[in-house]
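Asker: Presented below are the structures under discussion, each in the form of structure tokens.
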Structure I
Amino acid sequence: MADEDIKEKVLNDLRSLRGKLDPKILKEVELRMNGQVPYDKESARKTVELFLHARHDQGAFAEKVLNALKEKDQEEDNK
């Protein structure tokens, strides 16, 4: 088998494997390879919720923050 055939087979195998991976995992791996550490959205959201719960503004600031988070999530989902 020629070197080009082997190279093409390996590239096809890699494409096939990549297609089976979760896109969120691929994005996290890419971030980590570039020296960035992705944050855990669920933990961050829980921390914000606990902070907001301690505020005494009848939930006005909490509603504003949670709406902003939802909008950001929707924007990321649309990418």
Structure II
Amino acid sequence: MGWDECLAELLIQLGDHGLVAMVKMDGERERGRWTVLVSGSPLGGELVRWDGDDLNAGLSRVLAELQERVPGLLD
């Protein structure tokens, strides 16, 4: 499975848990060009955000935090 299919599947799973997710690349920034943002009622009005240059590392960090805060996520 390619990264595009993996990312799409991940976003679908987050949506199935009532989360809203965004992955953004900002070509105008010199550093921290990627943003991953997740919000939604399972987070109690808070959000999980990461900005950086390594999208894979950012997705891993956000998913680790989400798995701590949202029981049953990605089981």
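No value in this document is a laboratory result; all are computed from the given coordinates. None of the values given here were measured: they were computed from a predicted structure. Cβ atoms are built from the backbone, for glycine too; each structure is taken alone.
Asker: Among the shown structures I, II, from which was the value 1.00 of FRET efficiency 1/(1 + (r/R0)^6) of positions 14 and 62 (r between Cβ atoms, R0 = 25 Å, to 0.05) calculated?
Answerer: II
Asker: With distance in nm of label points 7 Å out along Cα→Cβ at positions 30 and 46 coming out at 3.3, pick the structure among I, II it was computed from.
Answerer: Label of the originating structure: II.
Asker: Let me ask something additional. When helix-only ellipticity at 222 nm (-39500 (n - 2.57) for each DSSP H run of 4 or more, over all residues; to 500) is computed for each of I, II, which one produces -12500?
Answerer: Source structure for this number: II.
Asker: Then there is this: When mean count of other Cβ atoms within 10 Å over residues 6-13 is compared over structures I, II, which one is greatest?
Answerer: The maximum falls on structure II.
Asker: Ranked on Rg/Rh (Cα atoms, Kirkwood Rh), which label among I, II comes first with the largest value?
Answerer: Sorting by Rg/Rh (Cα atoms, Kirkwood Rh) in descending order puts I first.
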